[in-house]
Every structure is written in structure tokens, then in C-alpha cells.
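In the part that follows, the structures are each spelled out as C-alpha cells.
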Structure I
Amino acid sequence: MTSVRAGTVESMGAVLAGCPESRQAGLRNPVVERVGYRGRSVTFLVSRTVIAACDRDPKARAIYGPWCGASGWNFALGRVSDPRLDLCYGLRGNPPVAAFGWINPVRHAKWIVVAQPRLREVYTVAGGLPVRVTIVPQRGRPDRAVFHTAQYDAHGVLLVRREVVAAVAS
């Protein structure tokens with residue numbers, strides 16, 4: 001189970017330190033911080049129509065303060081139209097050690113489970129924002145990541161299974 005903490009830019013400002021675009025975010029805008037097996041991410045609204053995230057993996061090379069990557073995208077009706085793949089590279093460069101992407105929760109979803117070899121990670125839906133998840137990228141495919149997801153309601157009933165394929169923008 002990943003840990004999750006939700007608040008506002010004002011109440012969680014220290015968490016956003018070094019994160020690009022955080023200075024443009026309104027103080028009352030929502031923020032969701034997630035800490036999981038391989039990484040940590042902070043997702044926040046910059047404006048009503050723009051969402052951003054900063055990602056961190058302890059085995060990755062930092063680029064922005066403590067963050068190994070950052071993403072931003074259009075936000076409409078509580079969703080993103082693209083998972084915005086973010087790859088974090090090892091301390092000495094290649095290969096990527098973590099891949100981050102947004103998953104849009106379906107209606108009534110309480111948890112999103114992401115399957116990986118030897119591991120399933122559970123993310124709680126929070127803050128009315130897409131869920132930023134992380135996986136260990138597949139070797140030999142440094143330009144994309146496949147997120148195997150299942151979404152469940154508050155009673156543990158499976159709502160949907162999806163495979164989300166995210167690629168580096170070209």
C-alpha cells in the first residue's frame with residue numbers, strides 16, 4: 001500500500017520545493033503526495049486547466065532540486081488525456097530506474113492497483129486528481145512503459161482492468 005497525503009499548495013508548500021511550475025500554482029489548489037515502493041510523486045493543479053507533477057526515485061539522478069523528473073499537461077473534467085510518461089535515469093545516466101505516469105480513476109474508484117513482476121502496488125484515489133503511479137521500466141524499451149492497472153471501489157469490487165501504454169513524446 002502506498003502512502004498518500006492530500007492538501008493545498010498553501011498547506012503543503014514545503015513538499016513542492018524545487019518543483020517547476022509550483023510557484024505559478026494558486027495557494028488553494030489541490031496537492032497530492034504519494035510515496036510508494038520505488039518512488040515519490042507530488043501532483044498539483046497549476047490552474048483550472050493545467051496539472052503538474054514532480055517525481056523522485058532514490059536511485060535516480062536529480063534534475064530539479066530533489067526531483068528526477070517533472071511533467072505537466074492539460075487538465076479537463078478531472079482527467080488528463082495523456083499519462084505523461086516521466087522516466088528517471090540512474091545516478092550515472094542510463095538505463096531508466098523508474099517510470100511515472102498518471103492514471104485517471106474511473107467513477108467510484110477508491111483504489112488503483114498497479115501490477116509489476118513480483119509486486120502489486122495499491123494507490124488510494126485522493127484529492128480529485130489523477131493518480132501518479134510508478135513502475136520499474138522494462139529493459140530494452142527505454143522509450144515507453146506499460147502500466148497494468150485494476151481499479152476497485154470502496155467495497156473491493158473490481159471496476160475495470162486496463163493496460164496503459166505510455167511513450168516518450170516525439
Structure II
Amino acid sequence: MLALGTQVDVASGQSLDDTIGAVRDTGAIAVIPWGFGKWWFSRRQLLTATLASQPSAGMFVGDNGGRPRFIPPARLFEVAASRGIYNLPGSDPLPLNWEIDKPGSFGAVLEGPLDLSLPAKTLVANLRNLQAQPPLFGRSASISGFTRSQVGLRLRGRAMPARERTDP
């Protein structure tokens with residue numbers, strides 16, 4: 001669970017519903033990011049029930065730029081959107097040196113004013129005022145990129161060559 005727009009730590013170990021409530025209580029935006037384990041198998045039923053029962057205000061789902069392309073976006077994104085719970089995708093890098101260029105490569109385009117003296121506050125307000133799915137950009141991971149990152153995570157701490165950067 002992500003809490004956008006707060007510096008308050010939300011206690012871990014709570015149920016999904018309680019965590020969403022705690023995030024909302026801080027005034028933040030709750031985002032349930034895509035993750036294979038959360039969106040498939042037995043936890044899928046929990047997520048489906050949560051998306052069906054929670055109020056849509058202040059809650060989003062978030063596709064992930066690390067999701068491999070061969071796994072299509074989950075149907076739960078459509079279920080969420082039908083209830084006004086929009087997709088706010090992200091591209092957080094894994095803690096691997098070749099993912100340094102990943103931030104900002106996968107996301108959504110938000111329209112609206114941004115007060116640079118209060119950027120988080122105005123961003124949260126813009127997210128709360130969305131009336132439709134904002135346009136998305138970027139592509140999810142290639143099979144080779146996904147595999148490399150998954151192997152890299154498991155071999156973390158061992159020497160792995162960094163991807164050579166090439167400028168166009």
C-alpha cells in the first residue's frame with residue numbers, strides 16, 4: 001500500500017481495509033500497487049472484495065512498470081475503474097544499479113494547477129478531483145528486462161555488471 005501526500009507512518013500488519021482507512025485518516029491518497037502475489041491467486045479475492053466495498057474517494061490502484069509485458073493488465077483494473085478507482089501507475093526502480101533510468105518512465109498525465117510552494121497538497125487535491133482515468137504513458141517491462149531484474153534481486157550483493165548507458 002502506498003500513501004501519497006503524507007509523512008505519517010501507517011502501522012503495518014493491519015488488514016487491507018484498516019490500512020486504507022488509516023491512510024485516508026492522514027488525508028493521504030491510498031494506492032494499491034500491482035504485484036503478482038497481490039493480484040493473483042488467493043489474495044486476488046481479498047483485493048476484489050476490497051475494491052467492491054471501499055468508497056472510491058481517495059483510493060487508486062497502480063499498475064507497475066516492472067510488470068512484464070507478457071502478463072496483461074489485470075482485469076481488476078477494469079473492476080476498479082468501473083467504481084471510479086483509477087489507475088495511478090508508477091515506475092519505482094528496484095534497488096539495482098541498471099534501473100537508475102526507470103523513474104518517470106511509466107505513469108499518468110495529470111492536468112491541473114500545481115502550487116510549487118505546496119506541491120504535495122495541490123497534487124493530492126488534483127487526484128481527489130479526478131473525474132476520469134487520466135492518460136497513461138510508458139510500457140511495462142520486457143521479458144528480458146523483467147527476468148534480469150528478478151534474477152538481480154535474488155543475486156543482490158553479488159557482483160553483477162551494470163547496463164552500459166548509451167545516449168541517442
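For structures I, II, calculate distance in nm of label points 7 Å out along Cα→Cβ at positions 6 and 22 and state which one comes out highest. Intermediate values should be presented prior to the final figure.
On the way: I: 2.0; II: 0.9.
Across I, II, distance in nm of label points 7 Å out along Cα→Cβ at positions 6 and 22 peaks for I.
Thinking of I, II, which structure, once distance in nm of label points 7 Å out along Cα→Cβ at positions 78 and 126 is computed, gives back 1.8? Only structure I yields this read-out.
A value of -0.34, -1.34, -1.41 was derived for log10 I(q)/I(0) by the Debye sum over Cα atoms at q = 0.09, 0.19, 0.20 Å⁻¹; which structure in I, II was it taken from? The partial results should precede the final answer.
Values: I: -0.27, -1.28, -1.41; II: -0.34, -1.34, -1.41.
That value comes from structure II.
Which structure, out of I, II, was distance in nm of label points 7 Å out along Cα→Cβ at positions 46 and 94 derived from, given a value of 3.0? This value belongs to structure I.
Where does the value 2.4 come from, among I, II, when distance in nm of label points 7 Å out along Cα→Cβ at positions 70 and 142 is the thing being computed? This figure was derived from I.
Using FRET efficiency 1/(1 + (r/R0)^6) of positions 118 and 134 (r between Cβ atoms, R0 = 25 Å, to 0.05) as the calculated read-out, with 0.95 as its value, let me know the right label among I, II. The partial results should precede the final answer.
Numbers: I: 0.95; II: 0.75.
Of the structures listed, the value fits I.
Of the structures I, II, report the one carrying the highest value of Kirkwood radius over Cα pairs in Å, for residues 110-149 alone. Before the final figure, lay out the partial values.
Working: I: 11.3; II: 12.7.
Sorting by Kirkwood radius over Cα pairs in Å, for residues 110-149 alone in descending order puts II first.
Given that helix-only ellipticity at 222 nm (-39500 (n - 2.57) for each DSSP H run of 4 or more, over all residues; to 500), derived from a single structure, equals 0, which label among I, II identifies that structure? Derived from I, not from the others.
FYI, it's all coordinate maths here, none of it is from the lab. In this text the structure is predicted, and so the values were computed from the model without any measurement. Cβ atoms are built from the backbone, for glycine too; each structure is taken alone.
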